[in-house]
1. Quick one: relative contact order in percent (Cα under 8 Å, 6 or more apart) came out at 32 when computed from one of 1, 2, so which one is it?
2. I have 24, 9, 6 for semi-axes √(5λ) of the Cα gyration tensor in Å, for residues 134-173 alone, calculated from one of the structures 1, 2. Which structure is it?
3. One of 1, 2 was used to compute Rg and Dmax of the Cα atoms in Å, for residues 6-77 alone, and the answer was 15.9, 44. Which one was it?
4. Have a look at 1, 2 and say which one yields 24.2, 92 for Rg and Dmax of the Cα atoms in Å, as calculated.
5. Of the structures labelled 1, 2, one was used to calculate helix-only ellipticity at 222 nm (-39500 (n - 2.57) for each DSSP H run of 4 or more, over all residues; to 500), giving -27500. Name it.
6. Taking 19.0 as the value of mean count of other Cβ atoms within 10 Å over residues 46-53 derived from one of the structures shown (1, 2), identify that structure.
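Read the figures in this text as sums done on the coordinates, not as results from a lab. In this text the structure is predicted, and so the values were computed from the model without any measurement. Cβ atoms are built from the backbone, for glycine too; each structure is taken alone.
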Structure 1
């Protein structure tokens, strides 16, 4: 074997090893996004299971505002549908509506001393608040994983392999602007 042949074979081996390393890195990033989504999905399912209990507890107080309960039920349904479809943009919008509904529900509950003292309500409120915090934390991790994925598939030379092997960009989980604003207590009790 001549030296030129050995050099050419050596370069081919180096390029193949580099390509395999790039591909494996893209696979790792893709699975990090899937893992981050799975972590959010678990918390969303848990909260989905807790919300009917909260609504039923509030319904025990006949005078409790039914419109607020209906909004929470509808938003819960929208979150569930978006989660099942893995429609991240729709999930962000539905989450915004659900969080606003829960904020309103918890604020209105302040006007019902018996409800505020109800052990079930307090436990559910605490559990749902903890789940909300967990979802916010996991959302941040998911968005970080998505950002890393999206940057990698656009950078050279990763972009070449990403296109060849169909590694798609992933959407960020963003909440609507109205969800980010505080609940206006004057409109709630005005």
Structure 2
């Protein structure tokens, strides 16, 4: 299934994370582990794409994120193509050769057999459902022990969400910070 993802993102300090956590009604936290893939010569990175397997406690999925024409440069907007996987498939840590992800890779001139696992990270995620969208707080741990914190607001109403998001940053005195994506952060914090 392919869909457009519109998000507003910001990295947080641990203190900012804790303040936001205590200010909204978040659902119970859950954990997910992401395994990131590319070709040895980084063809996905060159095409500004990301590919992962995401494993939860009871299910898994593989997702290809591809760039789209941005309407607003302040928005993080991608096309996500996702296939549902079994936990057994996810444990192989290999992209499955059938489904929409494999088909989308093929249109980009890539073969599933050319992909390799190059990084991973485990995230504890908390989500609050708001009128403006899903407010998400992520605490991500990397293989080298580094931990980072991230705020996301995923929405289908970008104008309403942008206003809320800007006010949220102002209210909690959180400076806008450039966000490198989790794939890049996982590579930086990977143990070789």
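1. Numbers: 1: 32; 2: 28.
Considering all the candidates, the number was obtained from 1.
2. Working: 1: 24, 9, 6; 2: 26, 13, 5.
Here the read-out was taken from 1.
3. On the way: 1: 26.0, 86; 2: 15.9, 44.
The value was obtained from structure 2.
4. Working: 1: 24.2, 92; 2: 16.8, 48.
It must be structure 1, since only it matches.
5. Details: 1: -27500; 2: -6500.
Here the read-out was taken from 1.
6. Numbers: 1: 16.2; 2: 19.0.
It was calculated from structure 2.
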